[in-house]
Structure 1
């Protein structure tokens, strides 16, 4: 099985990374894909949003998996992987992951520890989605080094949009120095309040500024309190409010991501012939 590793990344917090990771993952699972979600944030937001409200009490998390790689110890299959009722698997995170970030600074091959772990999962899943922490620290660099593609959620406000430049510089640096196959699937506009002129202006500005170089998804995720409610209940937006606009937005995003993959597959098979 060919495995696509997608990192959902933005160093700005509160832009909908975790919501996007969970709902895109579950959207892909509903389309018949085998999906592993990886929580790469010491705050454990993805784990909490999928119903594991006390990730620090779990017996095995991403911290343990990466520690095994660091110590050159064997890893058993899907050890520590949790199964969510909506058809996705989860490798959770706990607060000890912040200590792992410190340990990585002095480690050999420090940028590729997460990649080495995910390599043990390749072939078991069609998609691995990584929810990154809101920083450009060593854990995020590890996620970029492990990923095939990235999705960048951006809230249409001036400050989050400004942070895009810094993120894109980091992505290009990782591509040059560590992971030459890293590509950008696109920028996703999230938490869009279409009633405000500011949201309309910044959305247009992002499409004008980046649209010629990077895909800006046609799918837009509207602002909704329901999305936050679904996270508190440990469910996807599809289970919480299937007929709502946010669910429609994530359904459209899932279709767009799948379409991009099919296009790449066609190009690859054309090259192979």
Structure 2
């Protein structure tokens, strides 16, 4: 895989060129930024920008003026290769708060689509209804220690309005959910986004994370998505690296609370 070419393709399809609306989200390009609006209560923010030193502060102020009246937190998703090089410092000066940096990691779907053997009693169960989403959210709360009610609402909306763009799966141990993950499929692109992958602490280290990656990779390949994309935390980055994912850049969420 040519990492530079794949990164350029990711920027073009998933960020700069992400202008195709769907029932689950709306995107628009305004000058040198691309805005994303998820159906309430989904994610809102800036997914791409191409700014210069002279105009960056003015553009940041313009986006704050636009989003703040909506009354909800929004995010400026900054990548390490975005310009200008001090954009992160400018966002902080404008009142944004930086979240932990994640690694943008990509692999070819076909190379990750192999079967992974599971320990006795562990099964992968597709999530196809609201009850399954509630179980997924409960597992995420166990795994990450955060409130997943907002995620559950967003997934239920997506399942109802654009079911072909969402794949979700539970891992159960003797019938009890212990891990869960989802995948976002953006029509017209070559990238399938892997999200979640949280496992209850007592069940970590048993290959469940790898199995969830493989499960979603097979579906992505079958549906014609060439690449898998992950915003990887420090916990998942080493695992993905061992699986063959390449680190193409880093991304840092900058949050603004009206």
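FYI, it's all coordinate maths here, none of it is from the lab. Since the model is a prediction, treat every value here as computed from it, not as a measurement. Cβ atoms are built from the backbone, for glycine too; each structure is taken alone.
See the values below:
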{"read-out": "Among 1, 2, structure where mean count of other Cβ atoms within 10 Å over residues 8-15 as derived comes to 17.5", "value": "2"}
{"read-out": "Which of 1, 2 yields -14500 [helix-only ellipticity at 222 nm (-39500 (n - 2.57) for each DSSP H run of 4 or more, over all residues; to 500), calculated]", "value": "1"}
{"read-out": "Given 0.50 for FRET efficiency 1/(1 + (r/R0)^6) of positions 16 and 216 (r between Cβ atoms, R0 = 25 Å, to 0.05), calculated: source structure among 1, 2", "value": "2"}
